[in-house]
Structure P
Amino acid sequence: MRTQYTLKVYPAGLGRSVYRTITICGTDTLDQLCMAILSAFDFTAEHLYEFCMDNKMYSEDCYRFNPMEDDLFDEDDAEGTDIALDELGLVEGQKFSLHYDFGDDWMFAIRVMKIEEIKRHRKPMLLSSKGSVEQYPEGEE
């Protein structure tokens, strides 16, 4: 048996008007979750990101994407994002966030809606969506 997570994801401050509900397997990594979220919101994947387990940008309680596996963040010992969701010890109702693009500072709030057992691995899937946001609003580069 495998674990599947149902997650509600929304840009910070827009939870009632803009959100996505996705499912993802517990053997998938935070990197795969980031790509699923970006895809669900039609964002391009071209920036650094971190998962903030306490919902605070640049927190010490985070997992950071480090494409070169060097010391981009010398001041801390953040874990990498190549970690399976099952290893995080997530529980239903838990909230954490994805901080994407450290220049524009997109914060996506994530809430664990449901955790269930499934028979086989499934690819991340978009279950529902409401509203939209633009990664680069008109007039921005």
Structure Q
Amino acid sequence: MAESGFVVVHGANRGNNVFLHLFAVALMVAGPIVYAANGGGTLGIVLTALLLPLGIGVWRGTGRAKRRLLRLDEVGLPATAHVLTHEPISEDSTVRVRLLIKGPDVPEFITEHDAPYHPSLRAGNKLDAVVDPDDHRDFELDY
């Protein structure tokens, strides 16, 4: 925590994520391009039917994540997250941590969080957090 009592969080990209938006556009146009290049055909129709909704989903998910992070920046309340337990859940070093989150303006609650392994995510450690006052399941950890 910073000296003023506010949490300083250096988290995910809150700006325009150009790469993910370009990826979404590439997904959306791949099917129609294949369709046009082959003079019609089943492959273009199938690719359009599969990739167009996927591209729309990537576009919307990127925007939703950005709005969530900007909301946390705007109205998030400082809190402390105590790591109660930590267990590996996959072979790619993803861990599930059980957290006790509390703060001056945040009622105490326990939640689980899946994240890539980090040395800070060990049982007994305390982490700084920012919690959405309207949805306590929406929080960000600083580690």
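What follows draws every value from the coordinates through simple rules; no lab data is involved. This one's a predicted model, so the numbers in the text were calculated from it and none came from an experiment. Cβ atoms are built from the backbone, for glycine too; each structure is taken alone.
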Computed 1.40 for Cα Rg over 2.2 N^0.38 Å - originating structure among P, Q: Q
Read-out helix-only ellipticity at 222 nm (-39500 (n - 2.57) for each DSSP H run of 4 or more, over all residues; to 500), computed value -2500, structure in P, Q: P
Distance in nm of label points 7 Å out along Cα→Cβ at positions 56 and 120 from the coordinates reads 4.5; which among P, Q: P
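Using distance in nm of label points 7 Å out along Cα→Cβ at positions 24 and 112 as the calculated read-out, with 1.3 as its value, let me know the right label among P, Q. Let's see the in-between values first.
On the way: P: 1.3; Q: 3.0.
Value 1.3 for distance in nm of label points 7 Å out along Cα→Cβ at positions 24 and 112 corresponds to P out of P, Q.
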For FRET efficiency 1/(1 + (r/R0)^6) of positions 88 and 104 (r between Cβ atoms, R0 = 25 Å, to 0.05) computed as 0.15, the structure of P, Q it came from: Q
Among P, Q, structure where FRET efficiency 1/(1 + (r/R0)^6) of positions 64 and 80 (r between Cβ atoms, R0 = 25 Å, to 0.05) as derived comes to 1.00: P
When relative contact order in percent (Cα under 8 Å, 6 or more apart) is computed for each of P, Q, the largest belongs to: P
